[in-house]
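Right after this note come the structures.
Derivation of every value follows stated rules applied to the coordinates shown; laboratory data play no part. This is a predicted model, so every value here is computed, not measured.
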Structure P
Amino acid sequence: MGDVWPMVHAERVALIGDLESVEDERFAEPSLCEGWTVHDVVAHLVDGARATRLGFVVGLARAGFDFDRLNAHGVARERGAAPRETLARLAAVASRTSTPPAPLDTRLVEEVVHGEDVRRPLGITYRYPPEAVVRALRLQVRTSASFGGAKEKVAGVRLRALDADLAIGDGPEVRGSALALLLAVSGRPVGPDELGGAGLGALARGR
């Protein structure tokens, strides 16, 4: 699994590059992550990059074992006074290889899903490495919702990526790009033409 880190590092650097020319006021725009601005998501990525196994456990205990509260504390801690400060913090941790107590592919989920959380509202188009997206999607669909995954949500549908050799599950089909499928199972909105298939209704009901 050591091959995860070069992909994670590359995605961090790519996102920083995409955001460097974005006007500060646009960081206040809502992201695809409900309740968070673009600036909040960038701060969350800093917090995630700094996370360690022990630090995560201690922080979760201090947050009363409330994942949402833990994340909110991390955003508040890492959000700079201005977007440039937060971007500089992300650059400073871009090459870190620490992780919370979770499968390493969760780092790919973080970088791809949160990357789109900020890119899409800002109108930034980016092509992710197919392997990173596929690995993130495979992890999400086998991880319980209680741990941030989509196992229960995708039960009873078949996901088929049109741009990768990927088909997961049984039931009515939901088809689209691997990225659109990943965003949809992660609870993010996608464009009306990005997904199709008889399983769309069942996937939506699984939210």
Structure Q
Amino acid sequence: MLRADDLIFAYPGQGQPYRFSLAAEPGAVTAISGSSGSGKSTLLDLLAGFTQPSSGTLALDGVDLLPLPPENRPVSLLLQSDNLFEHLSAEENVLLGLPRGTTKPQGKAQALDALDEVGLAGFAGNVASTLSGGQKQRVALARTLLRDRPVLLLDEPFSALDDETRGLIRVLVGELTQRHGWHTVLVSHHADDIAALASAHYRIVDGRTERA
């Protein structure tokens, strides 16, 4: 289980600090909602290690994550934008998720398998700039598969997609989360995303997380 308890953080000049707690089970999606500026992205930054709390605890299966820098945390982050390199092919973008030491033949096979798993078999050579928004998010998810990290943080990942594509990618995220046992934390202000995916839901109200 991914557990955060009383993570306290305040930006310079901020009056009342944020206080965040949550528990995220493996193989399940935990949703975070709240008004604009409530602290949703700040919470993800704390989980990812981009921001350090002044106090509190953060652990995955009992292992303390707070001392670890972002690059060493068992965390992948998928944003609203897909963060692909537009001039690279789908395969080349996926290969960026490979751990060091992977041989070229191993990497190519893993990238093709990952693209197949997200429904993009046959798209390996397509340049990212030619892909649709939904296809780009699938490539980003395939890259996450190669990173093989148990915590997936999603920051409004469906908001730039049309309704049909949104539903398809939402289903894919749920399937991948269950299949790989990810602890998926989804930030969204869309009630339909939360209703379709989340087994647990936290709201941020007055800088505090509370179970919805």
Quick one: volume of the Cα convex hull per residue in Å³, for residues 90-177 alone came out at 121 when computed from one of P, Q, so which one is it? P
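Match the computed value 18 of relative contact order in percent (Cα under 8 Å, 6 or more apart) to one of the structures P, Q, and report its label. Don't skip to the answer; put the middle values down first.
Details: P: 18; Q: 32.
Answer by label: P.
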Answer label among P, Q for the case where helix-only ellipticity at 222 nm (-39500 (n - 2.57) for each DSSP H run of 4 or more, over all residues; to 500), calculated from the coordinates, equals -10000: Q
The value 11.9 for mean projected area of the Cα convex hull in nm², derived from one of P, Q, belongs to structure Q
